[in-house]
Structure 1
Amino acid sequence: MIQPQSILLAGRFYPSVGGVERIMLDLAAAFNKRGHKVTIATPTELNGANEIQGYRVVRAPNLLHLIKLCRDHDTVLLVGLALKVYLPAVIVNRNVWVSHQTLLPKCTLSDRLKQWIARYERRAIACSAFLARCVAPRAHLIGNPCNLCIFDQARASEGSLSNRTGIVFIGRLDRCKGVDLLLEALARIPVKLYGHLTIVGDGDQLHTLKKQAKALAVAARFVGCRDVGEIASIASVHDICVVPSRWAEPFGIVALEGLAAGCRTVVSDSCGLVEAVGSFGTTFRRGDSDSLADVLTRLLQNPEQIRPDPSGGPLREHLELHSVAAVAERYLQLITRR
């Protein structure tokens with residue numbers, strides 16, 4: 001039995017949108033539910049949004065305040081390696097952990113210091129074996145959480161997994177996410193075969209992608225950013241979820257969400273996305289729109305292909321390993337002081 005402790009979570013946070021932000025929210029809520037005293041330290045400004053309730057949130061703390069926070073908590077958990085937090089934390093707290101969520105650049109002196117820390121730090125967690133090999137070879141492996149309850153509810157409200165149509169993309173609209181590759185692939189497929197493409201998200205390539213979709217005559221619908229409940233509802237009416245990332249994704253929560261929504265899920269190969277979908281997804285050659293077009297055509301021409309049922313069986317077992325409760329429990333077993 002783990003006794004209630006004080007845990008300082010540090011990283012990007014709401015109202016910023018992204019994978020790290022969602023992980024921070026899920027872990028904070030789960031730790032809090034288990035009776036731990038959770039404090040969030042984040043560089044993210046509130047910018048007029050309503051503050052999260054249920055635990056203390058400290059935004060943009062100065063160095064002295066950050067040192068005090070690190071000293072006053074039993075455990076410090078960084079979601080993403082930030083030197084401005086890590087260096088003072090390890091000076092004043094003996095139980096500092098880093099959860100690695102992305103590949104590390106190699107451009108500057110601080111980048112090289114991060115790489116050295118990641119390579120030799122033993123109190124480290126990696127979200128996939130792929131990321132551990134690339135960044136943190138001594139890290140413990142804990143996959144990222146997926147809020148299954150929300151997707152279960154959305155899927156149940158939509159009824160049968162059969163007779164679905166359309167393709168959905170969920171994510172940030174920038175070059176590394178590969179939406180342009182998806183549009184190129186769909187331009188090679190008759191509209192009557194794929195039905196429509198729904199693009200959920202926003203980013204600096206929004207207008208470029210709209211122009212590309214129009215030029216290629218792809219039946220694309222851009223619906224902007226949505227919260228996780230809306231994402232679950234949208235995904236649960238689509239046949240196929242595509243994660244066409246051009247860069248090597250460390251993990252890919254959206255791939256799990258596609259499976260949880262009951263979608264046939266297609267992901268880029270040679271990265272952490274393959275671990276996220278396990279044997280329940282389909283892969284294509286990363287960065288290759290022709291390969292993606294071939295995979296999508298094969299799936300669309302075989303709608304009778306049995307899709308794994310996210311409500312039971314082996315897929316459910318896979319998803320439950322990544323439930324918020326299961327992931328939080330593995331974190332707590334590892335990082336809390338006995």
Structure 2
Amino acid sequence: MCSKSTIYSKKNPKLQIQWEKSFDEDSMYGGESVIQTKDGGYVITGEAFNRRYGNNIFLKKVDKNGKEEWTKYFGGDQNDRGYSVIQTREQDFVIVGTTGYIGKYGGDVYLLRTDINGNEIWSNKFGDVGNDKGTCVCQTKDGGFIITGSFQTLSYREELLLLKANDKGNIEFSRLFSRGNHDGGFSVYQTSDNGYIITGFTYHNYVGGGRHVWLLKTDNKGIKEWGKIFNNSYSEIGKSVIQAQDNGYIILCENSLIKTDYKGNVEWESLGGGNSLCITKKGDYILLNEESEGINSNLKDAVLTKIDNSGNKIWDWSFGNKLEDEGVNSICKTKDNGFIITGTKDIDRVWLVKIVQ
């Protein structure tokens with residue numbers, strides 16, 4: 001049985017915005033993922049409307065002060081979006097997302113690799129006739145890549161997808177997992193035993209069903225070892241998962257943060273979830289979320305929440321000035337112990353914010 005933490009400190013964090021940038025050329029629809037690069041700058045991926053090619057995946061590189069260095073576009077001629085970007089040990093960039101084509105129903109998982117300047121090295125697509133997408137990519141210890149997302153079958157049933165590719169983008173294995181009518185993966189992480197931990201959701205559309213957090217552990221071949229479903233009283237999605245120092249797991253959900261042991265048994269649950277998280281040097285968790293001004297309002301603030309490694313909330317800190325249709329999607333801890341955040345500002349502009357403490 002999980003315990004829900006209620007300890008809360010009113011101590012104000014010493015955080016401030018160092019700089020913020022917004023980019024709106026070619027009607028960018030928002031940043032989905034951001035990382036700090038090895039040269040101290042940042043790269044962002046997401047979706048942009050390109051006047052020549054339509055909706056494309058973009059990869060944008062900025063320097064340490066947020067000044068744009070270059071932007072690249074990838075994809076077909078319809079409905080392409082990047083959901084996750086990483087920098088490899090070789091300093092290249094790898095993006096996973098979805099790509100679609102005019103005249104073809106649905107989309108495919110799209111995996112692509114670029115050099116350090118954003119020039120495509122290779123790309124690969126995986127899918128069938130349904131709406132398939134990749135939502136998270138990590139580089140594995142063997143230099144390949146592990147991807148999670150969703151795969152739609154011929155009967156329009158969505159299943160959680162786990163996909164392993166080598167360093168050239170060639171598929172080594174693909175696995176589908178299903179518990180409900182609609183399932184999907186949002187985050188994958190290679191574990192200390194060289195297996196994989198995945199979180200996402202499982203959804204049942206019968207009366208009394210609903211959407212619940214799903215935690216799934218596999219071996220290094222993608223064979224299922226165990227799975228856990230967390231049946232909260234509210235609809236939930238597992239947005240991010242990492243392995244904790246004690247070999248348990250931390251799962252960021254929409255409304256909570258869950259800590260489990262190495263078998264997926266809940267040790268504690270802290271109210272207050274989000275869209276993305278990162279870990280501090282002390283082992284605390286920084287959650288990125290957003291809050292609306294009211295039920296029927298499009299005005300939102302971005303919110304950072306600090307949770308200690310026992311599940312106690314330490315502080316909340318909001319920023320954004322209640323801008324219309326604002327959203328935040330990704331946070332990354334920076335080398336100076338600050339944070340870089342990306343999302344959407346004013347419906348169709350990429351928002352990039354650097355925070356220091």
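Coordinate-derived values only; no laboratory data. All figures in this text were calculated on a predicted structure; none of them were measured in a lab. Cβ atoms are built from the backbone, for glycine too; each structure is taken alone.
Some values worked out for this structure:
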| read-out | value |
| --- | --- |
| Distance in nm of label points 7 Å out along Cα→Cβ at positions 192 and 224 - highest-scoring structure of 1, 2 | 1 |
| Per percent of Cα pairs over 24 Å apart, for residues 88-279 alone, the highest-valued of structures 1, 2 | 1 |
| Of the structures 1, 2, the one that 1.8 was derived from, the read-out being distance in nm of label points 7 Å out along Cα→Cβ at positions 64 and 304 | 2 |
| Which of 1, 2 yields 3.5 [distance in nm of label points 7 Å out along Cα→Cβ at positions 112 and 264, calculated] | 2 |
| semi-axes √(5λ) of the Cα gyration tensor in Å from the coordinates reads 36, 21, 19; which among 1, 2 | 1 |
| Structures 1, 2, by distance in nm of label points 7 Å out along Cα→Cβ at positions 72 and 256: label with the highest value | 2 |
| Value 3, 15, 27, 26, 17, 9, 3, 1, calculated as P(r) over Cα pairs in 5 Å bins from 0, in percent, for residues 176-271 alone, assigned to which of 1, 2 | 2 |
| Source structure (of 1, 2) for helix-only ellipticity at 222 nm (-39500 (n - 2.57) for each DSSP H run of 4 or more, over all residues; to 500), computed value 0 | 2 |
| For mean count of other Cβ atoms within 10 Å over residues 168-175 computed as 21.2, the structure of 1, 2 it came from | 1 |
